[in-house]
1. Can you rank 1, 2 by distance in nm of label points 7 Å out along Cα→Cβ at positions 26 and 42 and just name the one with the largest value?
2. Suppose you compute helix-only ellipticity at 222 nm (-39500 (n - 2.57) for each DSSP H run of 4 or more, over all residues; to 500) for every structure in 1, 2: which one lands on -12500?
3. Which of 1, 2 yields 34 for relative contact order in percent (Cα under 8 Å, 6 or more apart), as computed?
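Nothing in this text is a laboratory measurement; each read-out follows from the coordinates by a stated rule. Keep in mind that this is a model prediction, so the values were computed, not measured. Cβ atoms are built from the backbone, for glycine too; each structure is taken alone.
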Structure 1
Amino acid sequence: MSPNHLSLDTLRLSPTASLFEGGRHAGVGVTMFVVRTPPGEFVRLHTHPYAETFVLLDGNGRWTAGDEVIEAGPESIITVPPDTLHGFRNTGRESLLLVSVHESPTLIQEFTDGEPA
């Protein structure tokens, strides 16, 4: 297998997110979002049938994961177990930059109407 190189621009899903589905783009068993969430914005509560790990690179946010609320800043890692309702909100004054790693070759998620804390 040879190396694969992709630009985040070619993976752009929305103005704030790029999505790399490893199965489709590189034949690997991981999916990743690179997300830049503006101040005050959030990702609605949702679930996945696999674990999700967030690597917070810049900014400050609040994660709701099941019954827990986690405040996190730069250089933090948050792991959410499979089938756990979760979402996050940018609580800072700068964009929240993170990578979310999904333990699946494709994205599988089910959103609710709920907002994170």
Structure 2
Amino acid sequence: MYTKKKKFSEAQAMYIVSCVILALEFLHNNGVLHRDVRPNNIAFDETGKVHLIDLGLSRIWKPNNASDTSGPPGYAAPEVMMRQNHNVQSDFFGIGVIIHELMLHRRPYPGKDRFTYMEQLKAH
């Protein structure tokens, strides 16, 4: 897992995000939603390669999945939080939050619980 105590350069952030996107592309091409894209699930190996880990919340995508929600506040897409049907785009919302966090060292919606996070999403 990468450390939240370090700010990454633009080049480092681009590399990390590119690796995560490639991992998601593989999962999505095989009909799988990761559903938990966040910093804790990004790991570096001893050579510096980036890996998307923890598939414990992953699911095979199905069209009517509004009741199938997951993900921590701060990284879950609005449609997931509002219990609406969602697809691969919900994983990419987490990537957007990670990019923000890698570069600015903070999340765009820093709510620590589901209620506060939902209120912040609704305000924007």
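1. Largest one: structure 1.
2. 2
3. Working: 1: 34; 2: 27.
Matching structure: 1.
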